[in-house]
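Listed next: structures, encoded as structure tokens.
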Structure P
């Protein structure tokens, strides 16, 4: 019997610099890498949109250098807008890579982004990952044959119950981009019963 080849999950990551000037250069390099790239035929957000966010930040940065009242705040808003655009683009690239696991690494690198490879021996964590605008994927450590209860909230105190699943992941949609959401889960097994709720994680929806 031929053994099945285990394909490792390759995760796209951004390395956004902490300085505005370097962030602008980094964003431009991603736009350049993705422009005309056959791996990305319909980027979401569009590369035009990302380029406009870059230009808006450049203009706001120039205004901030005058130290006029309110210009620094305006610049910070434009900087946050650009980072949001980049994270949305990251989610798009990840979606393309997930559909082509054998070439995922090359696809991600061709976008000017970095990769984080998950080997088969890695201990999976409870995490939330944006997959498209207003939607994200929750994944939890696999607990064998189990059910998974999920809850979400907007303040980490009041919870809304999500549908129970029989796999250690669930998709959450209808989220408001820019808002912070909190999540937790618990497992249900025949032998162990219902576990305590997990630690709480938070994520900003894109």
Structure Q
């Protein structure tokens, strides 16, 4: 079993990777977190369950770093930011960060708690910026996604209807009859999903939607 797959409960510590925008910030945070019993610092993101990115602001370089770490297979990324505003929160969330903390508020104990919570599937961000993020997400849904027939999860209602029926074991003809579509329409809907998310086939599309929690 790889270090990244180790269980963190009990006496096991969460494998944690630290990445800083400069060597001093990175070394300082590593030194602080080494004394935290619930975390174990690792040298490569591939071996980590969670990563911590320390930056002055969430700019394009920081967003790219978040995406790069997630592509290694690291499950979650937390961003520790010196200057944090509404735009920075949205950019970090879009890049895939699940936890965002201001550097001035991130004590080792608080950060450790947030990282363990992140591995368990819980995210966090400064409460004063939560309302702004929700407003921006709502505007995105109303002004960008809804006019295109898309939901926040990236699927259309019609795609979800088809995928749910396929997940229930219906074949293409049965799905078409159930929804009063032609078989060609059903195949086209599945093809759109497979193409958009770079999937292999219909079964992969159903599995992807299940893992995403949309069906």
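From which structure (P, Q) was relative contact order in percent (Cα under 8 Å, 6 or more apart) calculated, if the value obtained is 13? Let's see the in-between values first.
Values: P: 19; Q: 13.
Structure of origin is Q.
To test your reading of the models, identify which of P, Q gives 39 for percent of Cα pairs over 15 Å apart, for residues 44-91 alone when calculated.
Working: P: 42; Q: 39.
Corresponding structure: Q.
State the single structure among P, Q that was used to calculate mean count of other Cβ atoms within 10 Å over residues 76-83, giving 17.2. Don't skip to the answer; put the middle values down first.
Details: P: 17.2; Q: 22.1.
Only structure P yields this read-out.
Given a computed value of 3.2 for distance in nm of label points 7 Å out along Cα→Cβ at positions 20 and 36, which structure among P, Q does it belong to?
Values: P: 3.2; Q: 1.5.
Working through the options, I get structure P.
A value of 21.6 was computed for mean count of other Cβ atoms within 10 Å over residues 12-19; which of P, Q is the source structure? Each step should come with its number before you reach the end.
Working: P: 12.8; Q: 21.6.
Structure of origin is Q.
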-11500 is what came out when helix-only ellipticity at 222 nm (-39500 (n - 2.57) for each DSSP H run of 4 or more, over all residues; to 500) was calculated for one structure; which of P, Q is it? P
Using distance in nm of label points 7 Å out along Cα→Cβ at positions 172 and 188, single out the structure from P, Q with the greatest value. P
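Readers should treat all values here as calculations from the given coordinates under stated rules, not as data from a laboratory. Since we're looking at a predicted model, the values are computed, not measured. Cβ atoms are built from the backbone, for glycine too; each structure is taken alone.
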